[in-house]
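Structures given as structure tokens follow.
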Structure I
Amino acid sequence: MAISVTNLILGPADLYTGAFGVAEPADTAVASPPGAGWTDAGGTSDGVEIEVAQEFTELSVDQIVDVPGRRLTKRDVMLSTNMAEPTLENLSLAMNGGTIATGSGFKSLEPNYATSATQPTYKALLLDGYSANSLRRRVIVRKALSTDNVTFAYKKDEQTVFTVKFSAHYVSSSIAPFKVVDATS
């Protein structure tokens, strides 16, 4: 088997957020910052992981013992990371919103509590990392919601981070929940 060393990938990725429905950068701009409407979420710790969990249901017939086929019955796309900059803005992102107030010598965050149970605030996520040949790869999650516990700890010998997991959701019959774009030159 021939191995193409240039296809091996190593390196960090930058995470950006935007409002659900924000204009996506053109595919031809994959090597450029995402532009207007996207906010850099800052540093991450231990990388950013994208998981595509797929569930298939087996088809069966009485006449054969082998599985004749399968059909995709569920797909769950998740983006997980540790946000290394534990700001109130990132805590708001991790908790799907909230109200940030500032005053003389303070800043505060109150989580959404009146509408979040019925009308969550979806976000768009954009991940800029590397692909083969040290070129750029962009992953766009078009409709995301933080769906796991938000955890952060203060420890004597460890950095404080916000541990978050975002799940992608159905957008429409003509728009996929996520997209991956690789630069080719």
Structure II
Amino acid sequence: MLLLLTAIVEGGLYFLGLALMSSAQIELRSVFSVSWGATATALLLSLPMFATLYLVERSSWEPIVQFRTEIDEKVRPLFSECKLIDFGLIAFFAGVGEELFFRGWMQAVLIERTGVLIGILITSLIFGFLHYLSTAYAVYAFIMGIYLGMIYLVSGNLYIVMAIHALYDFVALAYLFKRKLYR
């Protein structure tokens, strides 16, 4: 059920993002380029996000401990019936749909209208808010949104942020699943 819901919501974001990009006269082919170099860049730029996940999992700082508790209580149960292949599909749909909508359309339009800093901050704030499962989780998503927004700004390649987002989501979900097995 979660996989179907994800496909509908994230697929909807994909098609909405495409339509809005078209209406804003942003051509997908001008901001999307798949290559070995872009893939290597995405893999390399995923490392700070993995390092953050690693540090969050090992921190004894009380706000981070509370964040982990919120993830365990509010996020993990949503994925309790999922298998590894489901995590891969969910991560793919989220990476493609969300990045097309948030970075491909929203960030581009907001930067044009408000400037780089405000455009990235507003896009990331909305991205974080729409990931609200708890305040800490929304803040985490906001920070990751800034990171992805900056990468998109510098690279100009939507494929890179899609790949980073999808890869991070897959690793994070698979890790949560693995951790569940060993508790």
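Bear in mind that the values in this text are calculations on the coordinates, not laboratory data. Keep in mind that what you see is a predicted model, and the values were worked out from it rather than measured. Cβ atoms are built from the backbone, for glycine too; each structure is taken alone.
To test your reading of the models, identify which of I, II gives 4.8 for distance in nm of label points 7 Å out along Cα→Cβ at positions 37 and 61 when calculated.
The structure behind it is I.
Can you say which of I, II returns 34 when relative contact order in percent (Cα under 8 Å, 6 or more apart) is computed?
Among I, II, the structure yielding 34 for relative contact order in percent (Cα under 8 Å, 6 or more apart) is II.
For the read-out P(r) over Cα pairs in 10 Å bins from 0, in percent, a value of 8, 29, 31, 19, 9, 3, 0, 0 was computed from one structure; give its label from I, II.
Derived from I, not from the others.
Once distance in nm of label points 7 Å out along Cα→Cβ at positions 13 and 157 is calculated for all of I, II, which comes out largest?
Evaluating distance in nm of label points 7 Å out along Cα→Cβ at positions 13 and 157 on every structure, the highest lands on I.
If helix-only ellipticity at 222 nm (-39500 (n - 2.57) for each DSSP H run of 4 or more, over all residues; to 500) is calculated from each of I, II, which structure is the one that comes out at -1000?
Working: I: -1000; II: -25000.
It was calculated from structure I.
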